[in-house]
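Scrolling down, you'll hit the structures one after another.
What follows draws every value from the coordinates through simple rules; no lab data is involved. Just so it is clear, the structure is predicted and the values come from calculations on it, not from any experiment. Cβ atoms are built from the backbone, for glycine too; each structure is taken alone.
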Structure P
Amino acid sequence: MNARFWFYWIGSWVKLTVFPNVPLSLYTGGETEEGWNSYGVTFELDEDGLLTAAHWSDGRDCDGRLSTCDDFGVPLLALQRLGSARDNRNPDNSYAERTAPEWIRERSFQRDYFAEAMGY
């Protein structure tokens, strides 16, 4: 079974489909006025019906380099309940916000390279 759900990406709602054991990754980034940044998310659906989303960001500015990672999960069963309540015929995605998955944070971390170099 596939996972279909709404996800807010770079200023708009998109409908994604994730297939079992086939990761789906989104990425954006580039140079900024003070350095560079990058952001991405990888979705995976396992055999047990758990959809995971690994969000990560990395970048460098006047304060140094900072990396973050947040891992979220949602059971496929919860997505199926959302899908049965959604009107997929609506072309303007107005149902997307209230039918997006309720992700459960599993873990997160950040790494401040400048602070580490200073001994913090």
Structure Q
Amino acid sequence: MNTIKGSAPKTTIKKILLWMLLLAITSYVTSCIFISKQKSIAFEAINIGDTQGVVINRLGIPSHVEKPSTLFTRYASHHCQHPCVERLWFENRLSFDIEAWSVELDEGGRVVKKAYWASP
């Protein structure tokens, strides 16, 4: 009988840990999806000709700022080209570097191009 009583708390602890793990995984996936949807909505609201201020107001602080001389190889395979003088990157940090949005700005700080980057 001591064996049965002694194993009950271990079973309960295992169940609690399993539920905590499932909750953590669910929370992580939900957060990743939420960030993706929020960034996508904000990204779609950005128009060619918008200012850098509008972009940052909608998407937040960029994860990375790329100049034409330095390629951000995590996503891009070619440099930002004229009229682009800098490319702002907005990553979904929870997606393990498989999702990002980029906005290219000209000398006046206006949007000339934008792109969504995703890896399968």
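Looking at structures P, Q, which one was percent of Cα pairs over 25 Å apart calculated from, given that it came out as 40? For percent of Cα pairs over 25 Å apart, the value 40 is produced by structure Q.
Each of P, Q could give helix-only ellipticity at 222 nm (-39500 (n - 2.57) for each DSSP H run of 4 or more, over all residues; to 500), but the derived value -15000 comes from Q.
Using the calculated result 10.0 for mean count of other Cβ atoms within 10 Å over residues 14-21, pick out the matching structure from P, Q. Label of the source structure: Q.
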